[in-house]
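Participant: Below are structures written as C-alpha cells.
Read-outs: derived from the displayed coordinates by stated rules, not from any lab. What you see is a predicted model, and the numbers here were worked out from it, not measured in a lab. Cβ atoms are built from the backbone, for glycine too; each structure is taken alone.
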Structure 1
Amino acid sequence: MLRQLSKPIRTVLRWQLAATAALALVAGALGGIDSAVSAAAGGLVSIVAGLASAFVASRGNGKSAGGGLMGALTAEGVKIGLVVLLMWLVLANYGEAVVPVLLGAFVVTMLIFAMAFFVREY
C-alpha cells in the first residue's frame with residue numbers, strides 16, 4: 001500500500017514517525033505519561049493527515065495542469081479536514097491532554113512533512 005507513494009513521501013513519513021517517537025520520549029521524561037501521550041497524539045494527527053493527503057494526491061488526474069492543480073487542492077483539503085477532525089477528537093476525548101506539547105509535536109511533524117519537497121526521488 002505504501003509502495004504506491006513516492007520515495008520522498010515515504011522518506012518523510014519515516015522521519016515523522018521517528019520525530020514523533022523522540023518527542024514522546026522526551027515529553028514523557030520531562031512531563032510524565034500525559035505529556036508523552038499528548039506528543040504521540042500530536043505527531044500521529046500530522047502523520048495520518050499527511051498520509052491521507054498523499055494517497056489522495058497520488059490518485060489525482062495529473063494529465064493536465066488543471067487536473068494536477070485540482071488533485072493538489074483536493075489533497076490539501078483532505079489534510080486540513082482530517083487535522084481539524086482528529087485534533088477535535090483528541091481534545092474532546094483526552095481530558096488530560098497537555099495542549100502545548102500536543103500542538104508542539106503536531107507543528108514539528110507538519111514541518112517535517114513539508115520537507116518532502118526537498119527529498120530527491122532517486
Structure 2
Amino acid sequence: MQLSPDNSRPAHLVVGYSATEIRLRDRVLTTSTIVTAERVLAWPVASVPMLSPELLEPVLGLGVEIVLLAAAGPQQWPAPAVLAAAAGRGVGLEVMELGAACRTYNLLVGDQRPVALAAVLGLGR
C-alpha cells in the first residue's frame with residue numbers, strides 16, 4: 001500500500017509498506033527496526049514470540065508513551081513479561097498488524113505524540 005507523505009515537518013514517516021519492508025521518506029527498512037519521529041534504530045528481534053523485556057528495553061528507553069509492536073502476517077503476541085515491562089514503565093504497548101501499525105504511527109506522529117513503531121521484519125517472524 002502506498003501512503004501519501006506529509007512533508008510539512010521533519011519527521012520519520014512511513015510512506016509505504018509491504019509484508020517485507022517499510023518505506024520511510026529517505027530509506028527502506030527490511031529488518032527489525034524501531035522508528036520514532038526523530039530516530040531510526042536497528043533492533044535485533046527475530047520474532048514477536050521471542051521478544052523479551054531486555055529486547056524491549058531500547059524502545060522503552062526512548063521516552064515514548066506508546067509503542068506500536070507490529071509484524072507482517074497474523075497478529076502475534078509477546079510474552080506476558082514483555083507486556084508487564086511496558087506497563088511497569090507507564091508505556092502503552094499496542095500489538096498490531098504491520099499495516100495498521102504503520103497507519104496509526106503516522107497519525108500519532110502527525111499529532112506530535114511520543115510514539116515508537118517497533119517493527120519485526122525479515123525472516124523468523
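Participant: Taking relative contact order in percent (Cα under 8 Å, 6 or more apart) from the coordinates of each of 1, 2, which one would give 39?
Facilitator: Structure 1 accounts for this read-out.
Participant: Ok, one more. Which structure, out of 1, 2, was helix-only ellipticity at 222 nm (-39500 (n - 2.57) for each DSSP H run of 4 or more, over all residues; to 500) derived from, given a value of -7000?
Facilitator: 2
Participant: Ok, one more. Using percent of Cα pairs over 19 Å apart for the comparison, can you identify which of 1, 2 gives the largest number?
Facilitator: The structure with the largest value is 1.
Participant: Right, another one. By the measure FRET efficiency 1/(1 + (r/R0)^6) of positions 28 and 92 (r between Cβ atoms, R0 = 25 Å, to 0.05), tell me the structure among 1, 2 with the highest figure.
Facilitator: When FRET efficiency 1/(1 + (r/R0)^6) of positions 28 and 92 (r between Cβ atoms, R0 = 25 Å, to 0.05) is computed for each of 1, 2, structure 1 gives the biggest number.
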